[in-house]
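Chemist: Below: a set of structures, written as C-alpha cells.
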Structure I
Amino acid sequence: MPELPEVETVARGLRAVLPGRRILSVRLGKTDFIEDPPAVERLLPGLQIAGVRRHGKFLLVNFEPSNGIANDELLMIHLGMTGKLVTHHPDEPVAPHTHVFVALDDGRELRYTDVRRFGQIRIIGSHERAVFLGRTGIDPLEATEDEFRAVLNGRRSRIKALLLDQHVMGGMGNIYTDESLWRARIHPKRLGANLRDHEIRKLYRAVREVLTEAIRLRGSSVSDYVDADGNRGGFQRRHRVYQRKGKKCFRCGTLIRRAIVAGRSSYFCPGCQRAPRGRAK
C-alpha cells in the first residue's frame, strides 16, 4: 500500500501540472470505491484546481473560488493498495482497470487506475472537512520532537502498532515503520511507554531520515506503485530489513527475521534490535 513517501511523491508530481487547470468533464467506469459517484460527475466539471497536497496517506485537491464565492470542498483520493493517478494524453492507450477519466482544459487527461479497487474517492464537503482532517494523527515530517514524544509517551501498545496507527502517526506504513525501527535499533514489540528519551529521540530522527530519503528517491516500488508520471520509485533498493527475511543484516550480519506484530508482517534484526526482556527470542 502506498505510504507517506509514495503519496507525497504523487502529490508533488500532480502539483507541478494541475493547479490552474479547469476540469472539463468526468467519466467513470466502475464506481464501487467512489462515495456518491453522481456527485463527483456533477460537481467537478467547471471547477478550477487550486492545489494538491498530502494529508497522511490521502491526496487532497482543492479548488479556486467560483463567482467570488469560496469553494471549501475537497476532492479526496486514497490510492488503496494498487491505485495509480497519472496524467495522460487522451490518445494514449488506456490501461486495464482504469475507472476514472478527468478531462482537463489543457488537453490532458487525469486517469485513476486501480486493479483491486481498495482505494477511495469522495468529495469532502465544508461541513465535514474539519472532522475528516482531524482524524489523522501528527505528520512525522512536520511534527517537532516534543510532539513526536508526546504521542508515544505512556502508550501501552507495541511501538510498531503505534507507528502504524493513522490516528497517532499519519502516513506511516509497514515499509517505513520497519526501516525506521531498524535504523533506530528498536525492536517492533517494544512498548511505547517503555522507550527511554534517548530512544524516542533516535526514532524521531530515524523516521524523518527514512521518509526524507524515500521521497528523494520517489518512493518504493515493491508492487504496483508508480508516480504521477508513471515512473517507478527507487527506494526499494535501499531497504535494509523490509522483506529481507533470512538475509544478513547490513549492520551486524545477523539474519533478518520476520514476526507478526500488530497483525502485520514485521522484519527486524534480532542482533541490532534486542527483544523486550522476558520475551522468548
Structure II
Amino acid sequence: MERALFPLGLTSTLLYAAALACYLLLLARDGRAARRLARPSLIIAVAVHTAYEVLRGLVYRHHPMASLFEIVSIVALSLALVYLAIEVWRGNKATGVFVVPLVLILQAVAMLGMEPTFDIPPILRSPLFGVHTGFAALGLAAFLLAAIYAVMLLLFHRALRHKRFGLLFERLTSLDVLARMNRGAVLVGLPLFAASAVFGLVWAVREGISGLWADPKVLLTLLVILVYGFVLAGAYGLRWSAGRVARATVAGFVLTVLATAATHLWLPTWHRFGG
C-alpha cells in the first residue's frame, strides 16, 4: 500500500488543478458546462485526497500530522471540505476561484516535501487526540475561509465606493452573498473549533496533565473562541453592518494566527508533539 501513496497524492493535486480550471472557466464565461463541472470536479478531488490521507494513516499507523508537510496537506483537505460545505449550503460557486488555488498550492507544496514518517510521537497514535486535531484543522480552515470572504467583501466595498467595476463584479457574487458566506464560515468554524477544545481538554485530563488551566495554549484557545463568539453575537444579535463583521472576522483570524505562532514558538506549553 505504501507504493500507492505518492501516486494517489499526486492524483489529488492534479484533480485540484482540474477543479481550478473549471472554476476559472466559470469566472470567465459562466456557461452551463462550467456550472455543471465546477463542484463535481472539486468533490472528486476531495474524495481522492481523503483516500490519500486515510491510506497514509493506515500505512504508518498514526494521524497524518507528524511532519510539517503532513500538516500542510491536512490543512488543504480541511479548507476544501469546509469550502464545499459552505458552497453547497449557500448555493454559490463563484468564490471557488479564490479558494481552490490556495488548496492546490498547499497540496502541491505538501506533495513536494512529503516523506515516509517512521519516528512517530506516541501522542499521534491516540484516537482521542486524533479527533481533537481533526476538529481543530476543520475549525481553523473555516476561520481562514471566513477571513478570505471578509477581505473580498472589504475590497469590493472599497471598489464600489470608487466606482471601479469590472469582470469580478459581474461574475463573482453580490456583496450581500459575500456577507452571508462570511458569517456562514464563522458559524461553521466556531462549533468545530470549540469541539476541538473540548476533546483536547478531555484528552489532557485522561493523560493526567497538570497545570491545564494555566497553559498559554489553552488560555489563548479560549480567547479565540470568545472573540469569534463575539463576532457572531455582533452579526446576529447586535445587527452589525457587513463591513464591521468583516473587519472583526479579519481581526479574529489575525489573533488566531498570532496565538498559534506564540504558543508554538515562544510561550512555554506542554502542547507540543515533541513533549
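Chemist: Which of I, II yields 18.2 for mean count of other Cβ atoms within 10 Å over residues 36-43, as computed?
Modeler: The correct label is II.
Chemist: To test your reading of the models, identify which of I, II gives 1.09 for Rg/Rh (Cα atoms, Kirkwood Rh), for residues 52-179 alone when calculated.
Modeler: II
Chemist: Could you tell me which structure in I, II was used to calculate mean count of other Cβ atoms within 10 Å over residues 4-11 as 15.5?
Modeler: Traced to structure II.
Chemist: To continue, here is another question. Quick check on the output: -26500 is helix-only ellipticity at 222 nm (-39500 (n - 2.57) for each DSSP H run of 4 or more, over all residues; to 500), derived from one of I, II. Which one produced it?
Modeler: On the way: I: -7500; II: -26500.
Answer by label: II.
Chemist: Matching task: 0.20 is the computed value of FRET efficiency 1/(1 + (r/R0)^6) of positions 92 and 156 (r between Cβ atoms, R0 = 41 Å, to 0.05). Pick the structure from I, II.
Modeler: Among I, II, the structure yielding 0.20 for FRET efficiency 1/(1 + (r/R0)^6) of positions 92 and 156 (r between Cβ atoms, R0 = 41 Å, to 0.05) is I.
Bear in mind these aren't lab numbers, they're just calculated from the coordinates by the rules spelled out. Predicted model, so just to flag it, every value in this text is computed and none were measured. Cβ atoms are built from the backbone, for glycine too; each structure is taken alone.
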